[in-house]
Structure P
Amino acid sequence: MEIRVRLAAEADMDAVNRLRRQVNDVHVAGRPDIFKPGFGPELQEHLYAYLPSATNDVLVAEAEGEIAGFAMVDYIERPESPYNLARRFYHVAEFGVDAAWRRRGVGKALMDYMKADAAARGFAKMELDVWAFNTGALAFYEAAGFRCYRRFMELPLSEGALPDPPRRAGTAHLICGPICSGKSTYARRLAGKKNAVILSSDDLTAALPCDHDASYPIVHDFLRRKAAETARCGTDVILDWGFWHAADRREITAYFTGQGLACRWYYLDAPEDTLLRRIEARNGALKPGEFLVDAGLMQKCREQFEIPGKEEMDVWITPDTEEERQ
């Protein structure tokens, strides 16, 4: 998939404001004592002040004909003052990726463009600020190389002056891989490390007195809602689902991130001969409730399983060697 980063045009403003609203909603949810709910005309109009000029720009990341991400940047030159030396830096004022496009390389493409642009303009560094509650954004910026050099702190002087600190949300660990790639084994091991709850669609569909294909979408809808509830309560949750299709991976990523929940992707990269060996062993020792992996199901897996791109996964696992590549 090609991601093109370019200067925004006036025709892009409605799409950019749609993404800015997503960012604003995260801030309202994180600090309702500071940020106003809604996304009023003043906030929308503020974007137009950033149309290409000598001191700032709006950038957009375009993918498959859609505006998938944006950045508003300032070119800062501050003169010397009694307190500070003269400073020049490339400032990222606002940054966001559409919830439906996260974990597909859009944020990285924007950041890479800005790094190159800042260097080409002669800036020695980039700066931005991020709120403490926005842990997902903080992790992204740290991964991009940013580091903290200043902190703002607050002290409430009366009860109720600050909202209660949000409960630490759990992470959704999403395990992708074909049949017999070792997903369930890895999920159990990961559950022990993370003290996490495993939600397996196979376990639930096997217990239902109806056709697997008919119950599958109902089960998945139920389990993902339970996964979000569990994560909001502060417990990590593991979805051992396989996630054969790229569209399904994008959809569930958007589902969790759209609720402010972190998700982490794992891919089990088992070679064909390992899969066949494991399938043969599994078929020879089926447990109650387990289904036979016959030639037809294996062929269906081969035809329909869409191998993820490296940018989709946080951890890439080779089961035979238990090697994990971040």
Structure Q
Amino acid sequence: MKKNITIKDIAREAGVSTATVSRVLSNKGYASDDIRKKVLAVAKQLNYRQNSIAKSLKMHKTNLIGVIIPDISNPYFMKISKGIEDVVQEKGYNLLFMSGDENPHKEEKQLKLLLEHRVDAIIIATSGKNDELISSIHENDTPVILIDRKLEAGNEKMDFVVENNFEGAYQLTSYLIRQKHKLIGVVNGSLNVSTGVERFSGYKKAMEDYAIVQRDELIFNGDFSVEDGRKAIDYFMGLDQRPTAVLSFNNTMSTGVILQLDKLGLTIPDDMFLASYGETEVAQLINPKGKISVKQSPYKMGVKVGEIILDRLVLHVTGPTQEVFNPQLEK
């Protein structure tokens, strides 16, 4: 009797995993063009028949949702994750967390690993540079929801929940200018991601609208880390004309700014005023008159992401759903 060819046979012949064969044959999930061609060629060579797919492919839900965030220790992203979890766990879904560490190569491996685990959906705050892979996953019927950050292109087809970063940064900068600050030291986040680009654009537009000259030496390009906040202060303190205010474009860098000012024996606001995009627990120890921040809504954003997930996986509602949260200044 002729043996029925299984996906294990194809995987062995093609030199790939059975999960990869399953994704290719079901056209669900990511596989490179070369791997896809190879698997299909082997399947044809072994005379793998369509009516055997249903027998060998075990298409079932894992009830797992992959979550890739830049920094798993950042309270902002933890509050987002809590909001997501509070919504989806009621329907039996569990979250699988990964920290991309603002590293596109690490993020790429994590995306592929989540696909290997056949997660039902992926939530990602991307570090940038993986737009093609993320779009490919989405187009192959694994729901992808962008949180906090958008792709460089193709967002019109994607679910996303983000903030109006441009407006938040514009308001922060405008406030500093109205308080008579003209020497504003900017601690930039990564310009590889939409949040970094949009916040920097908001700053530049405010400077332009108020006719304040932008000085390149007052811009410190960081990567959303505490260490970058520390380095920014050291850099600003070495300038001939030190800034009278620091504009930090995320809560983690703001923590670094505060810690380094304290280490140097400098105080807020006597030596420096702080404007932070996002709140930080350390700032609670600062004189309220010395700081201002953009109040964010990470938990509410997470709840919205959870609702989108259930729309896709439980109610089978088609997208895209795109939610933009508007910022508020908190003095």
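The numbers here are math on the coordinates, done by the rules we state, and not lab data. All figures in this text were calculated on a predicted structure; none of them were measured in a lab. Cβ atoms are built from the backbone, for glycine too; each structure is taken alone.
Where does the value 0.65 come from, among P, Q, when FRET efficiency 1/(1 + (r/R0)^6) of positions 263 and 303 (r between Cβ atoms, R0 = 30 Å, to 0.05) is the thing being computed?
P
Among P, Q, considering only FRET efficiency 1/(1 + (r/R0)^6) of positions 63 and 239 (r between Cβ atoms, R0 = 41 Å, to 0.05), which has the greatest calculated value?
Structure P gives the largest value of FRET efficiency 1/(1 + (r/R0)^6) of positions 63 and 239 (r between Cβ atoms, R0 = 41 Å, to 0.05) among P, Q.
Suppose log10 I(q)/I(0) by the Debye sum over Cα atoms at q = 0.09 Å⁻¹, for residues 71-254 alone works out to -0.52; of P, Q, which structure was it derived from?
The read-out was computed on structure P.
To which of P, Q does the computed value 23.6 (mean count of other Cβ atoms within 10 Å over residues 143-150) belong?
For mean count of other Cβ atoms within 10 Å over residues 143-150, the value 23.6 is produced by structure Q.
Out of P, Q, which one gives 3.2 for distance in nm of label points 7 Å out along Cα→Cβ at positions 103 and 247 as computed from the coordinates?
Q
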